[in-house]
Structure P
Amino acid sequence: MSTGDGNFAALLVYVDDIVIGSTSDQLVDNIKEYLSTQFKLKDLGIVKYFLGLEIARSPERISVCQRKYVLDMLEEYSLLGAKPVSTPMDYNYKLQKSTKDYRLKDLTIYRQLVGKLLYLTFTRPDVCYAVQVLSQFMDKPSNDHLATAFRVLRYLKGAPGQGLLLHSQSNLQIQAYSDSDWASCPNTRKSVTGYALFLENSMVSWKAKKQSVVARSSVEAEYRSMATTSCEIIWLKSLLAEFGICQTNAIKLYCDNQFAIYISKNPMFH
């Protein structure tokens, strides 16, 4: 919601929990006063913990992490004393569909673990690629898949409090990075799209997702990734516009494939 004097407020609601953000303390007080006339409220003050997210703030920045969530997972799977590893997964090893002889007898442990890791990607983009790989084997996971999921936990053990750092003093200019992993799936030969969007130095959106069709070249895979990233840029630009934040300069999209960049610049291919 916005007011005539240029201030605005946003309400984040989950069941009976509400977080209020605003450019005006007075507007926050007015909202709380109105809500108190409609519902029974308990004011918990400045938000520090919300749905597993730990939030700390200073005049210059806001940090968001899930440290307790990670430690609880490590304790649940008896990995608090495990030796950390430097990467979420071995990227030179490709997971395959399991054969009947090597499938897990109890599928619940794998599915629950991957579900927990999916929730963790809200603040840990560094495990996003590994989790999207693991999520492809939910129907028939094997011991190999479970071992790879446990490796992600051992990686998290190295820095359980790592998360997002959002800078309060920035020009809020969008810039984006796009990439692809061509034909990385050994079962389907489909590629993976990856992108990261920043508001100056603060990462605000990211994704790693398998593409829906088979790309016949690395250029095609990169071009499709750029197209997906462009859609996310348009959405973020529209969202910021609703908050009164307009992008006055051209938005930069970075890609490391020169042929894909050439295709994107040529109007004959659109």
Structure Q
Amino acid sequence: WLSPEAVERSGFPAPHATVPDKGRIFNLNHWLYYNKYLNIAAYTYTAVLWYQGESNTGFGEGEYYGALLHELIAEWRGNNPNGDLPFYLVELAPFDSVKAGWAPEPLGDWAPVRLAISTAPRTEQNVYTVSLTEVADVGEIHPTNKYPVAEKLVRALLTTRYGYSLEYTGPTLAAAWREGSMLTLTFDHAEGLSFRGGASRDAYFIFANGEKREAPLTLASNCARTEIPEGATHFALGYGNVPTHNLYNKDGYLASPLLLSLENL
């Protein structure tokens, strides 16, 4: 979906189109860009609904997905009369490749690709993400229940373009800071913020040696707090192929997973 020049600008070291994998043979020599995207680029359209990312997992591409997505947004806007063309991104739903019989080991890159999608609105103007983490159909790469996907996208469009006031995604990180050993997180889309089933789950600190340690969270309004243990380098919430965290808003939407470096807080 990107030109060779855009892929090069992203810093991706080996263009997606040349990876010799049978699942991607259809996109040799940027076939999708030249034969699909350019056929519709001249048409008038007012928004893009982007529901993609699965094909960028398992090949070490996760760390580049954010840069690739940035280049795609810029390139498509440059080819559209509306230079501020809105993009509505759909997070990757949970997927267990082992349960699905795809591989003996979990697919890599699922979590970083999802994170790049969910955090894009922080750095891209007129870009919105809808969370899909609570749509748990972990044995299917594409959830069989399509209704929540459509419902959230419709809610997002109605709210951002047509003056409605509807929730369309789960809690997303707005800010984070530390005071001494305490970590405070604030969330947007967080009305009625709560942990379903009691205490927080799948929230943890990561250490330089790879150790993970539970991070019990307490809530107050749209804030969550926890104490940082000595030596921790990152805080994570639901960061994995199949998140099990339980932080919801009142509309029943699960928080977007996050991975936060503690170094510069």
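Every read-out reported here was derived from the displayed coordinates using simple, explicitly stated rules and does not represent laboratory data. Fair warning: this is a prediction, and the values are worked out from it, not measured in the lab. Cβ atoms are built from the backbone, for glycine too; each structure is taken alone.
Things to note:
- Among P, Q, structure where mean count of other Cβ atoms within 10 Å over residues 104-111 as derived comes to 17.5: Q
- Structure responsible for 23.8, with mean count of other Cβ atoms within 10 Å over residues 112-119 calculated and labels P, Q on offer: Q
- Structure responsible for 31, 23, 18, with semi-axes √(5λ) of the Cα gyration tensor in Å calculated and labels P, Q on offer: Q
- Answer label among P, Q for the case where helix-only ellipticity at 222 nm (-39500 (n - 2.57) for each DSSP H run of 4 or more, over all residues; to 500), calculated from the coordinates, equals -6500: Q
- At a computed 2.0 (distance in nm of label points 7 Å out along Cα→Cβ at positions 96 and 184), which of P, Q: P
- Origin of the derived value 28, 20, 8 (semi-axes √(5λ) of the Cα gyration tensor in Å, for residues 120-215 alone; candidates P, Q): P
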